[in-house]
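Listed next: structures, encoded as structure tokens.
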Structure 1
Amino acid sequence: MKARFVKYILNFIQPAGTSRGILTEKETYLLKLESGNKTGYGECNLFKGLSSDDLPDYEQKLEWLVNNININQEIILQELRDYPSIVFGWETALKSLEAKESHLLYPSDFTEGEDCIPINGLIWMGDKKFMYKQIKEKINAGYKVIKLKIGAINFEDELDLIKYIRRQFSSEEIEIRVDANGAFQANEALEKLKRLSDFDLHSIEQPIKAGQFESLRQLCAKTPLPIALDEELIGYNHLFDKKKFLDYIKPRYIIIKPALHGGFTGTDGWIEAADNTGTGWWITSALESNIGLNAIAQYTYQHKVKIPQGLGTGGLFTNNFNSPLYVKKGKLWFEPNETFDFKVDKVKKE
């Protein structure tokens, strides 16, 4: 088996506002495996500033993987333990290599175009006018679940945005999720959650900065608004009792990103821990290209998910890869007759 990787820069159609700043481009790495006449593709989705593997030797570790691609897989997994996005790309490429067709990792009713995955409509941070515009577009597009990123503008303005939705749509008509990305101070978070809870929200993601375990535990115990952990799960790459962690914090939900949580192996561990503790969960992409998103969507469908997932990011980039994935009325579909252009061989190695 032979392997190679290339860096690829994804360009946003419009700047994406987050609590960490404005994103105009997204760096990722594409992995290609070859064995005989078979080819497999994966994406090592480094998320700078967020991934626990945002480390100076990231490309050196990719070189190590390429040079040692044929050694025992357990050794590879151990070597890459601190590089969850590389594990994700490697696992995906292996699955792709083994597949009948390189883009059909988990054949199902989804890949046959007979079933779909419900997803939420993501509203990026910005001024009120920009966020209003996005909300209207998502509702007009048929989304039943709206996810608002909050924490970057004035809190009162953010409440006004939520009021805008609720004046027109009840919680039965439009479900609202909010994502604070850790923007609230621990000593003010509970009061803000109380005010947000007046609007029949589904949940809030990561209200306070990750790592404040006792504050988070107390907040989960007292909150009137269900809390979903997101960034809190990043970095637990070694042997770690996920069930014990969830039993201690007691969140209502966790949000799993395969590229940030150790690929599908790490995702399996979090799902098992969540199911064993009665914790709800959903899966979210982390600004992958369509190569990574395709793998995550097919994997997610295998779990027979019922609640909307966070997989609607394929249309964010000007230079994404053509794929069978498309969104219609708040649901992610797969068109089996559409070709998948991986373009890995067209990307110049830096």
Structure 2
Amino acid sequence: MLDKLKKLEEEYNALEAELGDPAVLADAARFREASRRYAELGEVVRTFREYRKAQEDLEQARELAGDPELGEMAREEAAELEVKLTELEKELEVLLLPRDPADAKNAIVEIRAGAGGQEAALFAGDLFEMYTRYAERLGYQVEMLESHPTDLGGFSKVSFMVKGPGAYGVFKYESGVHRVQRVPATETQGRIHTSTATVAVLPEAEESDVELDMNEVRIDVMRASGPGGQGVNTTDSAVRVVHEPTGIIITIQDSRSQIKNREKALAILRSRLLEMKRAEEEAALRANRLAQIGTGERSEKIRTYNFPQSRVTDHRIHFTTHNLEGVLAGELDELTEALKKADQERMLGELSGQAQNA
């Protein structure tokens, strides 16, 4: 591990020098890539330097342990430094885990109402508000891509992009079936109903990520419409994109500009194709993912929002919080950190198993 850390520090120092080179500053693409990698290495190099300094301090403390005047103080310091080194070593192991290159990308979030009719659509709207507030709290930008509102104010489907460094790495754990247990606004007998909504999170695909043959793409234009078929536009601004080899269909009508709707539809298509490619690669490697997208049936779930008990439970990691109101207000940090930690522990376990079998 130490050899790898030394090489990363050398790379970090080389990048630091490169970022001060006028030739690199004049090359936007090269500067952007060097800056991204420099920022990526920053935390691991800082932690490694702290680890190395603690090692040096520990050696000095051990040398003084036999001193008649300073020995007791030195032994206490040595004990504290040994604990610190153990903690830093664990931290470095986590920082050296393989990173998903997609984590740094923007995220496309799609929410669909599942089982439960109008109540499921209202719940989909609640999830949309929750994610929007969470994104804004983290300083991300949210751009609406596609929405199908219902008469009662929910959504049968809504998709949006979260823009900002690391957005996909934050939101990727939300993929799956979310279940709500509450008394619906439409319920007259006060009975608790169970409804679901399905969330899919995709990394935004750049043109270099997916080779899209436009000869395989059919683009139709049509007039946009609102809930219940109500006309909302008198121009043919809505766009439907059909990818013939896979049968993927995306319809976008949120913008009054046909060009913008076309760009959004193609962006979603590229992201879905990238996710299909990633899923195939992961299946080949027999990777276990925390987030699996289900069908939307009540029995499949990753998380339950129980209103009578003010409880949110993530079933993948058996994590429960009674801060339902806060979670729906966008306070998802506790859940995200718990999921991230569980994912890291799984990867560390897999690496440990591989090392034992080697």
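37, 15, 13 is what came out when semi-axes √(5λ) of the Cα gyration tensor in Å, for residues 82-145 alone was calculated for one structure; which of 1, 2 is it? Numbers along the way, then the final one.
Values: 1: 34, 20, 7; 2: 37, 15, 13.
Derived from the structure labelled 2.
Suppose you compute log10 I(q)/I(0) by the Debye sum over Cα atoms at q = 0.13, 0.18, 0.19 Å⁻¹, for residues 154-321 alone for every structure in 1, 2: which one lands on -0.68, -1.23, -1.31? Don't skip to the end; give the middle numbers.
Numbers: 1: -0.68, -1.23, -1.31; 2: -0.84, -1.24, -1.29.
Value -0.68, -1.23, -1.31 for log10 I(q)/I(0) by the Debye sum over Cα atoms at q = 0.13, 0.18, 0.19 Å⁻¹, for residues 154-321 alone corresponds to 1 out of 1, 2.
Where does the value 15 come from, among 1, 2, when relative contact order in percent (Cα under 8 Å, 6 or more apart) is the thing being computed? Before the final figure, lay out each step's value.
Values: 1: 21; 2: 15.
Source structure for this number: 2.
Given a value of 98 for volume of the Cα convex hull per residue in Å³, for residues 258-337 alone, calculated from one of 1, 2, which structure does it belong to? Numbers along the way, then the final one.
On the way: 1: 98; 2: 164.
Here the read-out was taken from 1.
So if we calculate mean count of other Cβ atoms within 10 Å over residues 2-9 for every structure here (1, 2), which label has the highest result? Don't skip to the end; give the middle numbers.
Values: 1: 17.0; 2: 13.0.
If we compare mean count of other Cβ atoms within 10 Å over residues 2-9 over 1, 2, the biggest value is for 1.
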Figure out for me which of the structures 1, 2 the number 19.9, 61 belongs to, where Rg and Dmax of the Cα atoms in Å was derived from the coordinates.
1
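-10000 is what came out when helix-only ellipticity at 222 nm (-39500 (n - 2.57) for each DSSP H run of 4 or more, over all residues; to 500) was calculated for one structure; which of 1, 2 is it?
Working: 1: -10000; 2: -15500.
Value -10000 for helix-only ellipticity at 222 nm (-39500 (n - 2.57) for each DSSP H run of 4 or more, over all residues; to 500) corresponds to 1 out of 1, 2.
The numbers here are math on the coordinates, done by the rules we state, and not lab data. As the structure is a computational prediction, the values presented were derived from the model and not from experiment. Cβ atoms are built from the backbone, for glycine too; each structure is taken alone.
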